[in-house]
Structures are given as structure tokens and as C-alpha cells.
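**Q** There are structures below to look over.
Nothing in this text is a laboratory measurement; each read-out follows from the coordinates by a stated rule. Given the structure is predicted, the values throughout are model-derived calculations rather than measurements.
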Structure I
Amino acid sequence: MFTIDKMSRIPIYEQLINQFEYCILSGDIGADGQLPSVRSLSQALNVNPNTLQRAFNEIERRGLCYTVPGNGRYISKDALDRLKEAALEQTAELEELLTELKGRGVARSMVSDIVEKVYGQDNNNEGTVVKA
């Protein structure tokens, strides 16, 4: 379910957060779905438990999961909605950036090429977020 690229420039805890978010968006882990324990995931990925704890703390801070003492962590009922809302906020930031690039004379074709390059890398991401 989870993979870590230890040679990546992206810190391990951020890789884990991104993968948790993707699992929620793709429906692999639904509302109230239990997350793996720090210990079991640490052993499976050969990653320091403190790194995993940092990732878990961050997704809990974002409201994507909750902890039941003595029972584990579970995905929040509104985790999917929170992720979709965050993505829509990012599209507003993207619109601002595109407006700035247009003002600086960046050609539309160059932006289109970048979008095609990014979306062409992974066709699984299309349609993940609902339209506003």
C-alpha cells in the first residue's frame, strides 16, 4: 500500500502524508477505516517510528484522521471533503499564478505544454477532485 523512496528529495514523512491523502482520495481507505500502526508500518517500510509518528501527527492535525486511545487511528468522516476543499483552494492559487505568468508574457502554449506534461505522467489522477 505504501512505498518510500529513500533517495527522493521529498522527506519521508511528506511522502507518507501524500500517500495517505492519495489513499483517501482514491477510496482505498474510507471513512472510519483503520490506519496501520506506527510499529507495523515502521517494520514494513524499514523507517524510523519517529518519522511515521510525525506523518501521523500531521494528518491528524489536518483533520484527516483521529485517534482512539488503545485502539489506533482511523480516517475522519469528513477527510475526503477536507482534501477536496484543499485542492479547490490550490486551484485558486494556480489561477493567481497563471494570471501573473500571463502578465509577464509567458505564452499560453508553454503553460499548456506544462499541464500536458504533468497530467500525462499519471493518468490515474484525472477526475480525482470534483469540479467547483
Structure II
Amino acid sequence: MSELTGMAGSKFLLDTVIVAAYFNREQAIREKLAGVTVYVSSITIGELYFGAYNSQQSISNVQQIRDFMTISTVLHCDATTGDHYGQIKRMLRTKGRPIPENDIWIAATAFQHGLTLVSRDAHFNEVSSLTLVVW
């Protein structure tokens, strides 16, 4: 994986809410992502497609996702992601602090690839040792 430029060598995995903010043309998000390599989980892509197919403008929203994938690096789940998922889910169960299943997979992807997760969802704070930034 290549380093992100413009962010002092940091590498970021974008959560679904951040990609949605990008789609909604939030200026602050667009500025932070300008000129950087974008990483997203295949789980995030699935959530985006669900939202698109569930919307009034499904044709244009699906095309927006397809266009976004041409400028991003999609990281797919594999057995290593599954290992991280199992560890995270057990830790959350032990703490009695569950979070949505898809978000466990997204966090597992961040751990697997050594990425900082960018989100606005506070429940990611429950995942111990996850490097998280809020934009």
C-alpha cells in the first residue's frame, strides 16, 4: 500500500459516514482527502450500495459509488480480517459494549492493514487500541 500524501505519512481507512459526507460535498472532508490515497473496506462499499439502492436517486447514487471506487483502494475481507474480527467481537462482548456487526468488520480491516480509522461514530471508541480520528 502506498502512503497517503499530505497527511504526514498517515494512512486512513474511511468509515461509511465519512464517504457519505464526501458524497454530500462537505467541504472539510473534501479538503482533507484532496490529493490522498483513499482506503475503504468492502464492507463500507456494501453499506454504500445498500443506501444507494434504498434511495430515491438509486441510479445516480450507484454511479457515484462506482466512480468513487475508481479513485479509492478497496480492501477486501479475508481470513486475517476474520481473525481480527473474532478478537474484537470477543473483547466487546467481554466489556458488555457491543457495536454494529459491520463496524466490527471495518475496525478489523483497519487493524489488519495498520490504518487509522476515520469516522464520526462514537461507538468505535469501544474498540481498544483502534487508532481513530474524527472528522
Structure III
Amino acid sequence: MMAHRLVALVTILALLTYFWMSTRVPAARAKSGISAPAMTGDPLLERTIRAHYNTLEWLPMFLAGLWLFAIYWNEQVAAGLGVVWIVGRIMYGLGYVAEASKRGPGFGVQALATAILLFGALGKIAYSLVTGAA
């Protein structure tokens, strides 16, 4: 049996999105002429690094919510919300690198998807604990 194939695929796509963001950092370093381990000195490099790190900061919440929502609610809905999260992270990354003030819409999209996944899973788990439902 191959349960949760859709969520597994979305997990891999999310990690590939993070990988893509990680490849943008050395490109920004090359463009700015700032070598590691320096993290500051060029606004483009700083925004690229922040977009990459912020995605890493959100990954644990997103992935936990994605899988718990899929297990306790519905895999298809979880996978759909996962795709929304990925689109939001791409919007965020591209917007932030272009100009810090352009990161808001993508951040909002991914934050909403994460909140639905996390609080949806929490609600279902709490409900099942209170009612004894499976």
C-alpha cells in the first residue's frame, strides 16, 4: 500500500523549492563579490540569504502541519494546501530578492496555508481526544 503519495510528492516539491532557494545564495554572492562567511555588505545578497533562511524557518511548521492534516483530515486537501504553500514561498522568495517591500503577498499566502494545516490538524486531534472519535 502506498498511502499518502500526494503528500509525499508535495514534501519533495517543498524541499526542492528550498534547494532552489539555496542555489540562489551563491549566485548572489558571485554577483556581489562577497565571499562566505560574510553575510552582509550587499542588499541583494542580504535579501537572498533572508529569503532562503526564512523558508528554512517555516519548513518544520509547514511539514508537520502538512502530514498531520493529511493523516487526521484529508490527504488531497493537505496536498492542495501544500502546493499553495510552495507557490507562496516562491512568490515570497522572488519578491523579497527583488525588493524587501515585495515579500508580503507571498508571505501571507504561505502563512495562511501553514495556519490552516496546523490549526486544522490541531482541531481534529483535539476533537478526537474529547469525543473519543477515531
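**Q** Of structures I, II, III, which gives 1.37 when Cα Rg over 2.2 N^0.38 Å, for residues 38-101 alone is computed from the coordinates?
**A** Label of the originating structure: III.
**Q** Still on this structure, I have one more. Quick one: Rg and Dmax of the Cα atoms in Å came out at 17.3, 60 when computed from one of I, II, III, so which one is it?
**A** Traced to structure III.
**Q** Starting from the value -18500: which structure in I, II, III was helix-only ellipticity at 222 nm (-39500 (n - 2.57) for each DSSP H run of 4 or more, over all residues; to 500) calculated from?
**A** Label of the originating structure: I.
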